[in-house]
Structure I
Amino acid sequence: MKLNQLSVFLENKPGQISEVCRTLAKADVNILTLSLADTQQFGIVRLIVRDWEKVRKILADAGCVVKVTEVVAVEVEDRPGGLAEILEIIEGNGINIEYMYAFTFRRKEKAVLVFRFDDPDVAVKLLQDKGVNVVGGIELYGA
């Protein structure tokens, strides 16, 4: 139930994210979700796409530095306290959340969030044992 996320490292200057998006557009790649983080010298664009292996090659061939990371997508009740309940499950069992971001779509009345855990296998089992829907690639890519 883990997903492969691409992290693209960019120089922190105008036009860098646009270049990545143009490269993917030319290759007819749809970005399912992304997150952008920065420091003074560089930025990291985190992407989830349908065919991550193909996209990793496209970006690498375009001169980008790309890293593949396992992340977990989780359905979260879209109501006050929904995220707090997920965080209590995770943090109450000693799992660290390195970062998280949201998908741009909802599944029924639920939001879908992407988590990077320090131990994704343990997090997936723990969440599933508590009745939380960990969303697989087939569910996301069909959305």
Structure II
Amino acid sequence: MSKLSDVLDKKGYEVFTVSPKESVLDAIRQMTEKAIGTAVVLEDGKLVGIVSERDFIRKVVVAGKDAESSCVADIMTRQVFVEKPDSLVEDCLQLMTGKRIRHCPVMNGNELAGIVSIGDLVKFRLSEQAAAIRDYQQYIYQAY
């Protein structure tokens, strides 16, 4: 059974983080430059939230607020579901689909180890399945 650490080994451990005091405009600009849709919010090295482009649209644009005067703390999601590096990919997929979340920080104790998206997990599972199919095909071809 594959673990989230296996996914992070392939994907990478880099996580884009922002401060809750940072302006929404600055955070969104940086996310746009990095072509990412979500940032983990850290305060004094501690996970305090997660912010996404969706939060920006719903809580700033649609609400008619000013992105420059609003801070990340105003729009971030504070209830963050996390997993551990040794958590199973299947368990994380169940959590994410059950809670309808798209990104899940991976925490090693109190340390942020990485982040996985639902897309990362699906891509990883598909590559595992493709490898298994290749192995079965080789086995069958060698048997005949």
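I, II: which one has helix-only ellipticity at 222 nm (-39500 (n - 2.57) for each DSSP H run of 4 or more, over all residues; to 500), as calculated, at -9000? Clearly, the read-out refers to I. Assign the value 12.3, calculated as Kirkwood radius over Cα pairs in Å, for residues 16-87 alone, to the correct structure from I, II. Structure of origin is II. Each of I, II could give percent of Cα pairs over 17 Å apart, for residues 32-71 alone, but the derived value 40 comes from II.
Assign the value 2.8, calculated as distance in nm of label points 7 Å out along Cα→Cβ at positions 24 and 128, to the correct structure from I, II.
I
Read the figures in this text as sums done on the coordinates, not as results from a lab. Owing to the predicted nature of the structure, the values given are computational and were not obtained by experimental measurement. Cβ atoms are built from the backbone, for glycine too; each structure is taken alone.
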